[in-house]
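Pasting the structures in now, so scroll down.
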Structure P
Amino acid sequence: MANATDDRLRLLIERVERLEAEKKGIGDDVKDVYSEAKSTGYDVPTMKRIIKLRKMDGEKRKEAEYLLVTYGAGLGMDLQGSLF
């Protein structure tokens, strides 16, 4: 039984290691795309913000916009319609 458990553990660890290596490769690919975008003249922080917003569903996006405008107003900033 211990041998089977040891083999199972080793296989699980090896799977995690492979996935971590793939994740690093994908992260490097994403960095390359952002570098390409920057060299083409695009603003990378704005692109990242758009990607973050696209991940949100419509209601979450509206709530985030409302909170941002509300907090900004509390600080004397006019953010109405300028960020989303």
Structure Q
Amino acid sequence: MEENIATIRAFIFESFLFDANDDLLQNDTSFLDEGIIDSTGVLELVDWLEERFGISVEDDELVPENLDSVNALAAFIDRKKSN
């Protein structure tokens, strides 16, 4: 899971936070509440998840509990890969 966390953090900084300080994003920071990712960004995030981790994100899985923080994403990836 730690490797996934590092990969997710790198993607979020490269795609949405650019040159921001690493301290800006805690692993439990809400992407939506903090304005880091908007609805278009969620689509970009899902595309990246499917390509990078070889998983399929179903419509009913597009919920904040799965996609709204680094920790939520890492747990979601682990669940998907274990099925």
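Identify the structure, out of P, Q, from whose coordinates helix-only ellipticity at 222 nm (-39500 (n - 2.57) for each DSSP H run of 4 or more, over all residues; to 500) was calculated to give -28500. Only structure P yields this read-out. With distance in nm of label points 7 Å out along Cα→Cβ at positions 14 and 38 computed over the structures P, Q, the top value is the one for P, the highest of the group. Using FRET efficiency 1/(1 + (r/R0)^6) of positions 6 and 62 (r between Cβ atoms, R0 = 25 Å, to 0.05) as the calculated read-out, with 0.00 as its value, let me know the right label among P, Q. Going through each structure in turn, the value belongs to P.
State the single structure among P, Q that was used to calculate Cα extents along the principal axes in Å, giving 35, 26, 20.
This figure was derived from Q.
With mean count of other Cβ atoms within 10 Å over residues 30-37 computed per structure, which member of P, Q shows the largest figure?
Sorting by mean count of other Cβ atoms within 10 Å over residues 30-37 in descending order puts Q first.
When FRET efficiency 1/(1 + (r/R0)^6) of positions 22 and 70 (r between Cβ atoms, R0 = 41 Å, to 0.05) is computed for each of P, Q, the one that comes out at 0.50 is P.
Laboratory data are not the source of any read-out in this text; all were calculated from the coordinates shown. Quantities reported herein were computed from a predicted structural model and do not represent experimental measurements. Cβ atoms are built from the backbone, for glycine too; each structure is taken alone.
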